[in-house]
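Each structure below is given as structure tokens.
Taken together, the values in this text are just the output of simple stated rules run on the coordinates, not laboratory data. Treat the numbers as computed from the prediction; the structure is a model and nothing was measured. Cβ atoms are built from the backbone, for glycine too; each structure is taken alone.
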Structure I
Amino acid sequence: MLPWILGIIAAVIVVLVIVVAMQPATFRVTRSAVIAAPPARVFEEVNDLHRWVAWSPWQKLDPAMTQTYDGPPAGVGSTMAWSGNNKAGQGRMNITESRPAELVRFALEFIRPFRANHAAEFTFEPIGGGGSETRVNWSMSGDKNFMSKAFGLIMNMDKLIGADFEKGLTQLKTIAEAK
């Protein structure tokens with residue numbers, strides 16, 4: 001009887017490993033919002049990492065979170081490192097590309113609660129009459145290792161990260177429209 005039970009357990013493990021291995025090797029999460037402000041105004045809030053404190057969805061996870069800044073005050077080379085509680089984690093982001101009122105691209109390095117390197121970007125598209133409104137697209141993409149693929153079987157990363165992006169875009173909208 002024991003050999004049958006061990007055989008069934010081994011078969012389940014093999015099937016599980018195959019299912020995990022067949023998951024996509026990359027991910028991309030994107031959310032959009034329309035903001036009643038010109039692209040240049042919205043761009044300023046994203047391109048200056050010091051301003052993220054006012055609208056970042058992760059800031060509220062740990063009000064005692066520490067942030068340090070390096071490089072220029074805004075744009076390419078501007079860097080922010082953070083360290084907070086288990087929800088906020090620890091990491092670093094660096095602006096790698098910045099085109100006024102069009103694009104801000106980042107390199108993200110997560111240290112804890114898990115190690116990962118991803119890319120993120122914001123694009124700003126003028127809409128409405130005379131560019132008085134902006135469609136902001138916020139996305140993050142990266143590679144998934146075996147553990148990330150396994151985690152993805154029980155947690156929907158698009159919903160998890162997407163919910164944070166939606167909160168951040170709502171807060172960014174409030175700030176950009178108030179100026």
Structure II
Amino acid sequence: MLSESFMSLMQEKRYDAITVQEIIDRADVGRSTFYAHYLDKEDLLQSEMARVIGSLDAHMDRGTSSNLIIPSLELLRHLKEYHTLYRALVRGRAVEPLTKVMQTNLSRHVEARLAHLLPPDRATEVPVPVVAHYVAGALLGLFQWWVDREMPESPEQIDEYFLQLVRPSVLANTGINI
């Protein structure tokens with residue numbers, strides 16, 4: 001209930017304007033209940049972000065196969081499914097820490113996949129960590145753009161845009177056709 005109340009409030013106002021009192025009032029619980037679960041409002045936010053990151057990681061683990069370096073379609077479908085949570089984080093201006101963690105996780109995932117797919121003797125002009133950071137940043141940029149526009153396109157259409165944009169770059173710099 002606390003989590004739902006918090007996300008509901010974040011759809012209405014900025015994170016820094018929300019008080020613990022508003023959260024407990026909306027959840028209809030006492031202050032002691034809040035503090036039995038969370039240290040403070042920041043702890044509640046961190047808990048929500050950990051839940052999002054855990055869910056994204058699970059989607060990445062399930063969706064990567066063959067030459068796919070990032071399961072973009074799986075992640076886009078996940079984003080569409082949990083759009084209310086992401087919109088709340090964006091509108092509540094609490095998305096920046098989440099974006100940083102997502103960038104790090106996505107980059108690490110892409111870098112590991114590229115290292116796995118690259119032949120051992122293949123040298124790249126652009127270092128693999130740079131390519132990984134670029135791919136993750138491109139996907140996150142599309143995520144943000146899509147959420148900001150209220151997601152009028154399907155996950156499949158956004159995935160196609162993403163692949164059209166990054167496929168030539170990854171191929172040119174690594175020799176891997178994603």
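Assuming -24000 is helix-only ellipticity at 222 nm (-39500 (n - 2.57) for each DSSP H run of 4 or more, over all residues; to 500) as calculated from a single structure, say which of I, II it is.
This value belongs to structure II.
For relative contact order in percent (Cα under 8 Å, 6 or more apart), which of the structures I, II scores highest?
Greatest value across I, II: structure I.
When you work out Kirkwood radius over Cα pairs in Å for each of the structures I, II, which one comes out largest?
I
For distance in nm of label points 7 Å out along Cα→Cβ at positions 123 and 139, which structure out of I, II has the highest calculated value?
Largest value of distance in nm of label points 7 Å out along Cα→Cβ at positions 123 and 139: II.
The value 2.0 for distance in nm of label points 7 Å out along Cα→Cβ at positions 83 and 99 was derived from one model only; which of I, II is it?
Values: I: 3.7; II: 2.0.
It was calculated from structure II.
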